[in-house]
Structure I
Amino acid sequence: MKEITVQELKQKKENGDDFLLIDVREDVEYLVSNLDGQHIPLGQLQNRLDEIETDKDAEIVMMCRSGGRSGKAVGIMESNGYTNIHNLKGGITAWSNEIDPSMPVA
């Protein structure tokens, strides 16, 4: 599984790189803090793939609280033909610890 660090994600956001960020945490977690990614909870991902408006070779970063659920999401995406998927290593917890300490983690 390909991973991306929070530092790499921050650079991509600052550069305006073309990629899709998908947050697979639950609704309450997303409401507490998010990085403005598309929100599709892990349990709904398989049934909501049609909402991902990009081609299957486009760069997609999956994220959750610490990387476990987004790792499972990477597997779902890959099994559905997506090829350029990255897991955000450490999730929003790492973002809070390394990039923005003011960001709460639920």
Structure II
Amino acid sequence: MGVAALLADLEAISRSRSDRVLRLTGTLPTEAGEASEPFELLIFRGFSSSVSHPTAFDPDQPALAESAQITAAELLQGPLNPAQEVLLAGPVAVEAFLEPGAWL
């Protein structure tokens, strides 16, 4: 499954779970292609938002490039309060959250 399809599936699940935030971490290749840099992406109420990199203004565009490597996912209590994060699950492989029951 490609990154865009994966994000679309996770965003769809998150629409029905307004009390959950999914945080994805991983790496993106640099423009020179020689190294990679870390990224952090949040999925909440059907939308992805990068907290480490700029994204396209168009919400129909994927928030991550297909070349992104997602290394971990964490399920957090939403809405997110950075001063008091409540970790519900993870870090685990992102595929674990493709099942809606994993968001409970």
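Rule-based calculations on the coordinates, nothing more; no lab input. What you see is a predicted model; the values in this text were computed from it and never measured. Cβ atoms are built from the backbone, for glycine too; each structure is taken alone.
Work out which structure the value 11.5, 32 belongs to, where Rg and Dmax of the Cα atoms in Å, for residues 13-68 alone was derived from one of I, II.
I
Computing relative contact order in percent (Cα under 8 Å, 6 or more apart) for each of I, II, which one ends up highest?
The maximum falls on structure I.
Determine which structure produced the value -10000 for helix-only ellipticity at 222 nm (-39500 (n - 2.57) for each DSSP H run of 4 or more, over all residues; to 500), calculated from the coordinates; the candidates are I, II.
Computed on structure I.
Kindly point out which one of I, II the value 6.5 was derived from, the read-out being mean projected area of the Cα convex hull in nm².
II
For which of I, II does distance in nm of label points 7 Å out along Cα→Cβ at positions 5 and 85, calculated from the coordinates, equal 3.0?
Answer by label: II.
Computing distance in nm of label points 7 Å out along Cα→Cβ at positions 29 and 93 gives 2.3 for which of I, II?
II
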